[in-house]
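What follows are several structures.
The numbers here are math on the coordinates, done by the rules we state, and not lab data. Quantities reported herein were computed from a predicted structural model and do not represent experimental measurements. Cβ atoms are built from the backbone, for glycine too; each structure is taken alone.
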Structure I
Amino acid sequence: MQPPFSCIPPTFQKIEQSLSPARLSRYLGSVRGDRHLALRLYVWNIRLCEALYLPTQFCEISLRNALHNALRGKHGGNWHDRGSFKYSLPKRLSEELDKAIKAEKSAYGRNMTVNHIVSGLSFGFWLHLLTKQYDDVLWPNYFASCFPGKPPNIDRQTVYDRANRFRIHRNRLAHHKPIFDRSPDAEYAAMLELISWVCPETGWLVASLSTVNQVINARPKI
């Protein structure tokens, strides 16, 4: 459990100013206005974000690799150079792909591989491939192989909704926003399920390594 701590008033005031009173005020409502307990809750929120980093990374990487496999199946190993794929993208994502190719070539030269491009693209780029635009292009042939662990009733739209839910949660983590009152246990469970749709074995590994439940149980008590 998180050990309790308290600060003498001058120390607390300095800490509060460095974090900003506005940021800590987000936690006050959950602790009946106790400023010291609000700080403990803030620290616990950080530790919860830290615990969620491991499943978040596994989720993002496994999902984008599954989508990459669909692109390779449809367009071949050099899908990033295929006009038939690039023309299917909205302008902003086509430009993002061009920038990623340019940046990775600049960084790696002749040693650049498609894997560098895969990691250089935003999660939003990969999420776009799960939109209905690709219902007739990718998913009739590649949906089952990309998500072998999904139950039979899970369709493309359900995977998109789950992946978009993950994106929102991931962005909150990345921008250091509060997650303590946004059902972190449910978000973690949803993340594990998405990973398991891609690869049940990877879902098992993440569940085995994760400390999320332990951190959740160590939430400061009012």
Structure II
Amino acid sequence: MGKNPLAWLNKMASSTWSVADQAAAQPSAPIALPATVPLDGVTLQLRYLEPSDGPALIDFARRLSPHDLLFLRRDITRQDQVEQWLRETEHGLTTTILATQDDKIVGYAAVTSDGLAWTRHVLELDVMVAESMRGKHLGRLLTEQAFAVAQERGANKMVARMTVDQKAASAVFQRMGFEPEARLRRQVMDRDGQLHDLQIMALDVGAFRAKLAALMMQPPF
């Protein structure tokens, strides 16, 4: 063949496992809710957002740092913005899973459509975790559930936004096949008027499945 077959096989295996690992990390279906989930020494409840959750959401948001609030779709420390979130849920534009501990919200995963006809194939995944719960893999669990919900809703493309220094969030999305799609410079203004770059990550569901299928069909040599 004129090539080192072992080197070619190693290269092929490396490429295949990268995509295969990402596919394996993608859940096939969301957890049936409500559910009780043991997670790194704590017990959490997962359930869907309810109309009465507005005050608890505001309380959760006001316990977040200003930096955590930078890339969110709306300022969820404000009652009118939370009410809009609840209206979007009622109208089927947003699906939100809450993680609670002792009836207090400690994280959420939201899957949202902007309601426009020409972007109806795109769903945005938004995940946030209380500082007290970080490092316990709650972010990964909620991201997986958001992915599963988006898949169940028939998304052709999934997107997520974050500031460029949120390395842990970026790693969780990359684990499931998301790739950096755009970096919008000086896109986000914080409460002190400072500007920050915004990173957009995306997963083209059809392209990913085609890439996985092509790799699975490759001969071993």
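Of the structures labelled I, II, which one yields -11500 when helix-only ellipticity at 222 nm (-39500 (n - 2.57) for each DSSP H run of 4 or more, over all residues; to 500) is computed from its coordinates?
On the way: I: -21500; II: -11500.
Answer by label: II.
So, one more: Thinking only about mean count of other Cβ atoms within 10 Å over residues 82-89, which of I, II has the largest value?
II
Can you spot which of I, II the value 41 was calculated from, given it is percent of Cα pairs over 29 Å apart?
I
While we're on this one: Compute FRET efficiency 1/(1 + (r/R0)^6) of positions 98 and 154 (r between Cβ atoms, R0 = 25 Å, to 0.05) for each of I, II and report the one that scores greatest.
II
Which one of I, II has Rg and Dmax of the Cα atoms in Å, for residues 50-105 alone, as calculated from the coordinates, equal to 13.8, 41?
The structure behind it is I.
Here mean count of other Cβ atoms within 10 Å over residues 18-25 was calculated and came to 11.5; which of the structures I, II was it taken from?
Source structure for this number: I.
While we're looking at this one, here's another question. If you work out relative contact order in percent (Cα under 8 Å, 6 or more apart) for I, II, which one comes out largest?
Structure I gives the largest value of relative contact order in percent (Cα under 8 Å, 6 or more apart) among I, II.
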